[in-house]
Structure P
Amino acid sequence: MKVGIIGAGAVGSACLLSIVMRGSAREVVLVNRDRKRAQGVVTDVQYGAVLSPPISVRDGDYSDLAGSSVVMITAGVNEKSGGATDRSDPVGRLRLLEANAAIFQDIVPQIHGSAPDALILVVTDPPDALADVVRMLGHESVLSTGTSLDTLRFRFHLAKRLDVSAADVEALVLGEHGVSSVFLWSSARVGGRNVLDLFGESSTSQAVREDVEREVRYANITVIEGIGASQYGIGMVSARLTEMILRDERAVIPIGCYNPTFGVTLSLPSIIGREGVHRVLEPEMSPAEKQGLQHSAEAIKAALSRLSLTESRRRTA
């Protein structure tokens, strides 16, 4: 079980650390434009890896990705350096698409050349639109981390408000990993009870709903304001998603995959295994939630429509 990680920045390093600590794979290769940085990260992590399940951790070039089952892409401009930290900006992470698509035009062909059968997991923001860019560049087997982390944030904040374990909260965030994400309040439950009913009177329920959505939707900005980059949560999520794939778990989680109905990559609950998404389980939604999901898809589609990939790098998907 071999995994490649492209990018040794804050997110790539967090993904590597999480994989090592969880024992998600038997071998991890870290590739970075500045190989000396990758060497430094690997050197640091490998000593602590003695405490984890057996794993080989090394730096390498793209050719060293050969045989990888999963390759994560974490490289690119992040929200802080890309100017995507304004809570009032309706574009949000999609503002990073043009810059990171240009970077992907260099990265993806090299991954495809060395590991054509690998499943690419896009972690770089905006992950959903960039997963579509990966497809445009000729690599079909691709997923984005999507709203996996958003869903955990939703469950966490609901649990905190209700004073229960987050593990006992059933709640989903779908659509884009970004400002147009859709919160499925209609099916959010604890112990079989709708969470909005548990919040009591309608005015209180509405206020809680607005507060929770704000906390979840802009959690990345809150993190960035404190430490400069949102990294640890997504690192842990990426490691867990990798496990689901490598172990063919058939676990169900919201994850970004191309949806022909919407014409873009977005998140819906999906059965995840060795080949990626085996089946999408579209949940019951209220009319407003369905409309929100369509709006989310349109936001991603609009961002992609403004993108111009270099024809010499673009291949027919």
Structure Q
Amino acid sequence: MNHSLKRFSVSLLAAILLTPYHLFAAPPLKKVRAAFTAFGYANPPFWIAKDLRVFEKYGLDVELVYVGGARNIQALLGGSVDFSQAGGASVVSATAQGAEVVILGTVFTRLIFMVHAVPQIKEITDLKGKSMAAGTVGGNSYFAGQLFLSRVGLVPNKDVTFRVLGGTPEVLSALQHGQVQAGVMSPPTTSIAARMGFRQIFDIASLELPFPTISVASTRRFVQENPETILNVLRATAEAIYVYKTQPELTLPMVAKYMRVPRDDPALRESYEVYGKQLDQNLRPSLEGIKFILDFLTDQRLAIKTKNPPDFVDLRFVSKLEEEGFFKRLAAK
């Protein structure tokens, strides 16, 4: 090596060593706060994205918090969370009544609920004059119950007394104590109900209504001010769904942690088989399901500001990811 080249190499090395580390480091992660609304077996995407550091892969430092039920809408509007994995029905209901929230993608597009009944109910028509329970008003279980009754020709609180309770455990408890004769429940509680003698009389998922059961939502203001963050949230969510579907041995222990059950709990595998098939890593919301919610709100004579399903979603980001081939590359892994 000649002297000039040697001096240049030494100078270059010195410059590198003296350059502050942060100039070489990756860009800092963007700090954001996210919520999930239920400890349920259909809710793994954000858990997995957090625990497997998929959010970090896409430049996000996410603080993940639990905000139960419809309270997440208030959390979004109040700015205490930036985006949420939320029941699509609650987002649509809030938006229809003027809230500036919007669905950005849907991760779960079916109402996976069954109707179980006491042994005396042999046929669906036997429900007439009886009581049936579902979850809280505006929740997915509630809309599943409404969908079931509408499809079998029964009118809630006319043909069937329609009671709303806290959730699937409360519905099962009401059945046990004879407070209702039928209930809308989701797996794996449905297996427990069957073992107790409450047989399944209808599978609501068989109706195949594409419903925004669990969606990614935010406020229109946050979306407008942080478009790249929204793209990265959706990228991380889609990849988390892919990992859940393809690597259950890696992801089921995380589900067990959040659900607070043993890692060998049979409900983990059962729920994976039921819900894993329905998680949609392509994230595109269905306008048909949104229309069903709007029609219901209209039937209830609630004052709603819009009845146009596209007004409740912002498809720009899912469309951009489709155009750049993100979902295709993910599926081809």
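FYI, it's all coordinate maths here, none of it is from the lab. Note that this is a predicted model, so its numbers are computed, not measured. Cβ atoms are built from the backbone, for glycine too; each structure is taken alone.
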- Given a value of 21.2 for mean count of other Cβ atoms within 10 Å over residues 283-290, point me to the structure among P, Q it was derived from. Q
- Figure out for me which of the structures P, Q the number 21.4 belongs to, where mean count of other Cβ atoms within 10 Å over residues 27-34 was derived from the coordinates. P
- Query: Suppose you compute relative contact order in percent (Cα under 8 Å, 6 or more apart) for every structure in P, Q: which one lands on 25?
  - Reply: Q
- Output -0.65 (log10 I(q)/I(0) by the Debye sum over Cα atoms at q = 0.11 Å⁻¹, calculated) maps, among P, Q, to structure P
- Task: Work out which structure the value 29.4 belongs to, where mean count of other Cβ atoms within 10 Å over residues 123-130 was derived from one of P, Q.
- Result: P
